1. Here mean count of other Cβ atoms within 10 Å over residues 9-16 has been calculated and equals 24.6, so which of P, Q was it run on?
2. Among P, Q, considering only Cα Rg over 2.2 N^0.38 Å, for residues 57-160 alone, which has the greatest calculated value?
3. For helix-only ellipticity at 222 nm (-39500 (n - 2.57) for each DSSP H run of 4 or more, over all residues; to 500), the calculated result is -5500, so let me know which of P, Q that is.
4. Out of P, Q, which one gives 59, 41, 31 for Cα extents along the principal axes in Å, for residues 145-320 alone as computed from the coordinates?
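What follows is calculated from the coordinates using simple rules that are stated; it is not laboratory data. This one's a predicted model, so the numbers in the text were calculated from it and none came from an experiment. Cβ atoms are built from the backbone, for glycine too; each structure is taken alone.
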Structure P
Amino acid sequence: MSQSTMKAVLTKGTGDYDQLVYQDVPLPKLAKGEVLIKVLAAGVNNTEINTRLGWYSPSVTDATDQTSAIETTDGGWGEATPFPFIQGTDCCGEVISVVDNEQLSLIGKRVLVRPCNRKLDFNSLDNIWMGSDYNGAFAQYVKVQMSEVFPINSDWSDAQLGTIPCAYGTSENMLHRAALSSTETVLITGASGGVGSATIQLAKRRGAKVIAVASKSKHHLMQELGVDVLLDRSADLLKELGEQSVDVVVDNVAGSNFPNMLKLLKRGGRFVSSGAIAGPIVELDMRDMYLKDINLIGCTAWDEPVFPNLVGYIERGEIQPLLAKSFPLSEIVTAQQEFLEKNHLGKFVLIPEHN
């Protein structure tokens, strides 16, 4: 490429929307084993907003929608967030440049990027994330390790593919770890969000019975996902379902309703989570956990089969995209503001402008 700069959204630090600056930045320079990708679509996630707000800091105990921007240097996922940097965890793009000759076959291919990278190998849970630990896809171009690039053969649009990596990877990882089977019942909280709606599809693909909890105002949008039971988020779940009624709980909500989740689980049930949008500090009655032989499964690092599984599901037509709306990359503030209104089902996607 002859150009030396590109347009990107630079996140200056923790704070409000004024920390998001759309500007010219240097074009990434490739090192051995890296490829340059023209970003075609980049999804919007809670993760980017939470990082900007500093929500991952241990000093924050509120729900994500009650957290005001704070000044902190300990807001990363175990390590300091590398401000200023480019966020963007989801990427659908086209490989346009490589360093190593063995990568030449990738040029011109449309790809998805696996955003969760194992720092060492898949025998270690140490991990780093594109758009949180190093520059991501809120830009015209992004460089990534070749190992994280997955060519995909699909008739989905760029924007539709841009909905997949973070939400569906997170969901697939949770169901993979929980070993959900076709004979089981799974309860999914926050089911209308990006991760929740992905989990519905991936659980139904496995043949499981799905009970979904979401605001009643969104139930009509969720009927076509194949949910077996839809419950309002204000419902008394113990009264509606009864104790020991589900095999697996997928809960990225947490907060005050967490104790009921363990009561709903059968003996030997699995509680799996990768988030806590209603509040990270919860009450746990240890008797509900150990007397019922419950497994508590935390999920951040993705297991090796997860992303190849997703590519296969898409290429075989086993899941469908849930694209709520697209925005130009330069309108990221509007996109995040509308995202936080939580009136949509599925994912918002940002589209970089290319000449």
Structure Q
Amino acid sequence: MIDPYLAVGLQTKVKHVSTRDEVNVNLKHIGNMIDMVTHMCSLELPVRLIALGEGAIQGFVDEIMDMDQAQYANTMAAEIPGFETDFLGEYAKSKNTFIIGQLKERLPEYKDRFFNTVFIIDDNGDVIYKHHKNIVVFVEHSTTPHDVYDQWIEQHGDSLEAFFPVAKTKIGNIAGTVGVEGSFPEVFRAFALNGAEILYRASLPEPWVSREIFEVQNRSRAIDNTAYMIAPNTGSLIMPGENNDSPTTIDGALGGRSSIIDYKGTILASNNIVGDTYVASEINIDALRYYRENAKFQNWIPYLKTEIFSKMYEKEIWPKNLPPMKHADAGKVFKETIKTLIDRGVYSKRKD
């Protein structure tokens, strides 16, 4: 039996940083907020899971500045484990909680590249899970496993687990991703088919939050897979001023609206604050497992006709084994992919 507990989605402001050492400013801020939320929320139930927003530690300098991937990999990218996860690990151990978050990480096997990585730290302070983001939009510079597909499967195998791992823990089975990868139903279905019960999807920027796309997608992924969804956004973005000017704080850059959603798609907790805040809600894994075993409606995975759906993905769309790219390079691949879809009749070309 897994006793009910509280999960917290931590939405923190982010100071724009341009060196790896500067992330300590954001880490200390996260630590202070963890102290506060665990004190407050534990008045109800033990806090056993804390989720951070994307960019909460490192910000988004590689995307904003259109940095060369090798430059970021060799000057700013983290190792996991590293001092960033060591810092959070001390909090996880002292608070008896799990922490899930995101870092852009360099891997020694992939020279001059970095990956956008989701990690989980357990209540002993150890990193127990890593998921490397598989889908990015062209303004993102991180390498995906698909970009190094041949090398990746040689190293990790070609199983679903190699691309969509799940952490089987004493508080439930946890997996997730960040940003635009959460826009693809297939991603969370893959996690669910690997056993995930708690899904994590961190952060989406404006204007796609105020348009309610973040909420709609997150609720849909929970409903699709009969799973909890913890969806923290990032708070205010603090950009440095030029020529010693005061920094600019953009409260709505990421849009806020963090939430926690249950396995029926019900919003259990949400908040419209766009700066520092948090959401908290009870997680009951035994109730989820009972529902999965018994519900005959809104329990969709047992009804899957897998053979007929597999045919959708027989033809390549976005090419694999790509080199590191900047904005313009990725834009060319995107344009070529659109042409391929038109040529296949997937998209219809507008008439002149």
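1. Source structure: Q.
2. Going through P, Q one by one, Cα Rg over 2.2 N^0.38 Å, for residues 57-160 alone is largest in P.
3. Label of the source structure: P.
4. Q
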